[in-house]
Structure 1
Amino acid sequence: MEPVGLFGIRPYWKDGHNTGIYGLSLLRAICPCEECSAAAAVR
């Protein structure tokens, strides 16, 4: 994984490709943990 600015991450996959940037807001929105679920409920 590599941070991309203050807004996302770029994973390095096992097959060698590294295309795609995943925004932190998207990752938080799909995260199933209690902390992220609670934060989403407040919004």
Structure 2
Amino acid sequence: MAFNISSVADAYCEFDDWIELHNNTNTAIDLTGYYLSDDLTDLIK
């Protein structure tokens, strides 16, 4: 949820942006080396 201003509050009643990763397999997936960023010039932000 990239623009969470009133939909889902966290435990502190704050409306932070969030994502959910879902692994629909029975095998663990190693996310080492993966990043999320909102800056194309700083991909590991």
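Since every read-out is calculated from the coordinates, none of them should be taken as a lab result. Since this is a predicted model, take the numbers as computed values, not measurements.
Quick check for you: by mean projected area of the Cα convex hull in nm², which of 1, 2 is greatest? It would help to have the intermediate numbers written out before the result.
Working: 1: 3.6; 2: 4.8.
Largest one: structure 2.
Can you spot which of 1, 2 the value -10000 was calculated from, given it is helix-only ellipticity at 222 nm (-39500 (n - 2.57) for each DSSP H run of 4 or more, over all residues; to 500)? Write out the running numbers ahead of the final one.
Numbers: 1: -10000; 2: 0.
Checking each candidate, the match is 1.
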